[in-house]
Structure I
């Protein structure tokens, strides 16, 4: 236990020491994702909007889905938008960070001593920037529809930070595994597909049978999606137990991911 703590604190120290490089690589990754495309950064707006239109038509128009009264809105599209945007941030951050070490194999093999632990972090940071663009869209739509933002709206940045911490820890684990087991990326895609439907993005959590509510609440993204909606639509915050669970899982995943990555990192150059 003591050894793992020492490993983690040394790991964290290196992250702080390489903060400038993290910023530069994050900007580079962001540019690589958008520069050269016709609409550029507007894709950060088009992507959630396209999903809102698709799911809005299917579930809002065809199935007549309605948000629960606790969200203080009768607009299914507004309800859906507040769930799609944080989910896209999480899924894209996890997907990109899982493959980032393998994608930068030449840099790791040729640059001796390169701090590869910063790579998953740069993926998450670049996705945070994209998420902020999408979040501006959400805020604009909320203001346009309701006439203003509730005082709890800034809480979305707290929930965003916590899920980013969770994504970084998960990214360290997944990117490390992907070096040795290349099926990791495919398994992750399947897992994210299942997790999407297990997260109340396009439905209210209340429709889930009571006996499955506990299992659903084990999913950290459940609390993030609920947190965004409560903060932006209902003017309230997550229940204390839900917030504590989200914060605890994020912190533990971050620590475990850091220790795991540090332990497998010495074999990267040889395997890659």
Structure II
């Protein structure tokens, strides 16, 4: 009888240990990512005046499909007068429909602390922040995503006070992205997007254009590595050369740059 009791106790302990190893999956997932890049490119345009960028995010997701993300990067005062940092806050929902299809929607708010057009050093401008908010919706089929975004505030503060013919609330951005995985953790990516800005510039740029609409493109090759590391190399550019090819720095009107020219973008990421 004693042997039976010992055997029963051992089986009970083994069963308990097995269930302990199979811990339930949490409804809540939290992660963080740090990125080092040789430039910060947004819609095919440098945000750091071709200088390196250190970026990071904290990302939360719930099993229901709800998620939130706080992302940050350094930016250049030459691009955003008075601003050294950008913060992006995203709140959204995404859900699969079946094995191939999924959808999502949400709101993105972008902030540039201390950034204001009245800090442009070579001109007297009215007070206007760069901050903006947009709503978005997306549909994904396997590796291909189509996303539509529309600003619910003036886009980057573009309005009559900052030299435009009107407000830019309602500006839209449509993009198609595809990321194709293949052997050994490699991912080949392509992207094309088009921005429709609701107003024109009142005074032509050095290139003679008043139309800020543009398309942007990206071709990339990424590699997923061990322990949460990954990296990518991408060719990125913007199509509207007449508008962006001689963009003046906010610090010196004679310091100009083609902010949308073709660039090789190298990034290294670590996810925790």
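Among candidates I, II, the computation of semi-axes √(5λ) of the Cα gyration tensor in Å that gave 46, 19, 19 used structure II.
Please state which of the structures I, II yields -2500 when helix-only ellipticity at 222 nm (-39500 (n - 2.57) for each DSSP H run of 4 or more, over all residues; to 500) is computed from it. Please list the in-between numbers first.
Values: I: -23500; II: -2500.
Source structure: II.
Here FRET efficiency 1/(1 + (r/R0)^6) of positions 100 and 140 (r between Cβ atoms, R0 = 35 Å, to 0.05) was calculated and came to 0.65; which of the structures I, II was it taken from? Source structure for this number: I. Which structure, out of I, II, was distance in nm of label points 7 Å out along Cα→Cβ at positions 92 and 228 calculated from, if the result is 1.1? Corresponding structure: I. Taking relative contact order in percent (Cα under 8 Å, 6 or more apart) as the criterion, the top structure among I, II is I, with the largest value.
Every number in this text was worked out from the coordinates using simple rules, so none of it is lab data. Not measured: the values here are computed from a predicted model. Cβ atoms are built from the backbone, for glycine too; each structure is taken alone.
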